[in-house]
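In what follows, structures are represented as structure tokens.
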Structure 1
Amino acid sequence: MRTIRLGYIGCGYMAQTVHLPNLSTIVGCELLALAELRPELGRRVQQALGIPRLYRDHEALLADPDIDAIAVSAAFSAQGQIARDALEAGKDVFMEKPMAVSVAQADAILMAERRTGKRVMVGYMKRYDAGNELAKAQIDLWRASDEVGPVTYARNHGFCGNWTAGATGPAITTDEAMPPAPPPQLPEWLPTDHADQYLSYLQQYTHNINLLRWLLNAGDDVSLRAVDLDDDGYTGLVVFDMAGVRATLETARLSHYRWDEHTQVYFRDGWVTTWAPPLLLKNQPAEVEVYRAGQTQRFERPIPRDAWSWAYRRETEAFIRCLQTGEPFRSSAGDTRTDVRLFEEVFQAFLEQRHVL
């Protein structure tokens, strides 16, 4: 397998806590360069991780002909444009969610993919969680065998809580001010005084909708049935039709010591449930419960083969492997467009109910 020479753009919280430590230790990945707008922070992170090259911004890094691919974790308003610039420079891209904050921006990224032949993988780490993989395998098996009847309902409950699991933050900080980010490429219909609400809901729950779609093999066959959100544009219930299955998203904020998120797929005679760990809790995949009803009732708590693993590391390992082998990304830019479309539809419905649009 060829070595992928990687450049990383940004070295803030998620970069230092998650992605840079993972990418710097993955076999087959050479972390060759770093770009950071804050010069002193970039220099100190470069030295700490032994990254050979440091650039002042993403344009300078993308001009490096030795770099095969880039990874980026930047402001929501910036990273979609950075991804597009990287594609145009002939680099494959791994990026944090959300890929885009509007369908128009998502379509521009997809056009750049088609034009250049390069690809974008979006960091939906829940799709790479070993527990979620086990849950999906069980769901797929039951749907193929009809052992417990048809799927009747699906739900994701995401009230959040403590996502850091005691992580103290980046090891390296400076007092440098972050240069202002460019304005986000928001939907044209969105009033500016509701932009923060829209972005808050989008960035938090894009993971949850994406996971539901994946577990149900729904692809783009998803439509909006109902929206019932409070005035905060965050707390409430949204109902979808996902490939013929009613699926609900329950959203709110909760001061919970762990992470209050679980996903459940119901069949006529059973269910599969998966509980998400706190996001930065290393080596802890999602917990899974399989329940069979019928004449003999039983519960199982299966453990995935990769029992001590971290979804964030597994997703970056998958990115490098897909670049080496040419296999498709499990969380591609094309698939992600559906999430962007759905969030526009949810928030349009929310604002129409309040006679804002």
Structure 2
Amino acid sequence: MKILFFMDSLTYGGKERRILELIRYLKEYTDYTIALVLTEKLIQYQYVYKLGIQIKIIERKGIKHDPRLFVKFYRYCKSFKPDIIHSWGSMTAFYAIPTKLIRNVPLICSLIADAKSNIKLFSLKYIYFNTVIFFSNTILSNSNAGLTAYKIDISKAKVIWNGVNLERFQQKYDIKKVREEFKVPTNFMLAMIATFSTLKDYDLFLDVAKELKKIRSDATLIGVGDGPEWNRIQKRIKDENISNVILTGTQKEVEPIIAASDIGILCTYSEGISNSIMEFMALGKPVISTDTIGGSKEIIIEGETGYCVERNASKIVTLINFLLNNEEIRILMGNKGKQRINTFFSINRMGEEFDQVYKEVLAQKKLKETNSCGS
């Protein structure tokens, strides 16, 4: 079987890391031939070159929605002859629709990765989104909350929870060295790993830091990531003299930071299945997420591995203070979280479910072709 992955880029991010882990799994445990098509030439995950797959860049030029990509993608598919096109976003799926129709290639779209629809009715994004849903053979979401939020017909959709490569979390880290590297002056360190975008609530993160500072001076909050909101958040830190927050910028490896943290925090408006939460739990850290309606509730067992709490700085600080004051509970919750990730959120479990989807989609195509011939 030939699988063609179609996505925008391979810049640092949770989705991109997850795709590479899936490809690695498929290369190791199946006999699939895999190609990867990107629309941007910047590749930050150099690891992709070690996977032994075809990589094709059909770059967008001049305009964001470059119509020439329809033709370029079709020509590449004509050469590669994929059995399945697996797109990782609405725009790349939209570009793949003519190829799907002309060459009769099933189209799978990993379309839902959050749990809060922000698509305005009859906007351009709305048109793209619904066109993709109509023409795709299968729509994939990484959470049940995502399907609910976007009102996707369950008969055409499937949920596959994110998986993490557990091998990433096996080595031991020099926690003291990590804290020295980022100039953490306190006994306790709490981290939030997330893109600095409007989808994440770094303003609440700073509010939490200010509230926590009022009751204890032994904790530092670390914000890991980059994005369009980074400069504004950094300016707010300086303007309001928030002394217990450190922003690290983009980090190639987040595992040492997680290992050096006591608690993982995610201030967000809504999530699908958060890679950040899974990574903290995989390293045995309790987590606090503000996601009360999204996919975080599908990972976190309330009160056992962490907490899902409303977006309220005082309530978050109360939970942080409780965990920092109770080391035994903190460790117990971390251990239970690690066990949950090992059982339900491994790359192997995720890879097996994607593999099953590919086989089901091809089987449906063959059945349809058989019925057409019979009639």
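Since every read-out is calculated from the coordinates, none of them should be taken as a lab result. Owing to the predicted nature of the structure, the values given are computational and were not obtained by experimental measurement. Cβ atoms are built from the backbone, for glycine too; each structure is taken alone.
Assorted remarks:
- Structure with the greatest value (metric distance in nm of label points 7 Å out along Cα→Cβ at positions 64 and 232, set 1, 2): 1
- Comparison of 1, 2 - label where FRET efficiency 1/(1 + (r/R0)^6) of positions 112 and 128 (r between Cβ atoms, R0 = 25 Å, to 0.05) is highest: 2
- Value 18.3, calculated as mean projected area of the Cα convex hull in nm², assigned to which of 1, 2: 1
- Identity of the structure behind -14000 (criterion: helix-only ellipticity at 222 nm (-39500 (n - 2.57) for each DSSP H run of 4 or more, over all residues; to 500), calculated), options 1, 2: 2
- Structure with the greatest value (metric relative contact order in percent (Cα under 8 Å, 6 or more apart), set 1, 2): 1
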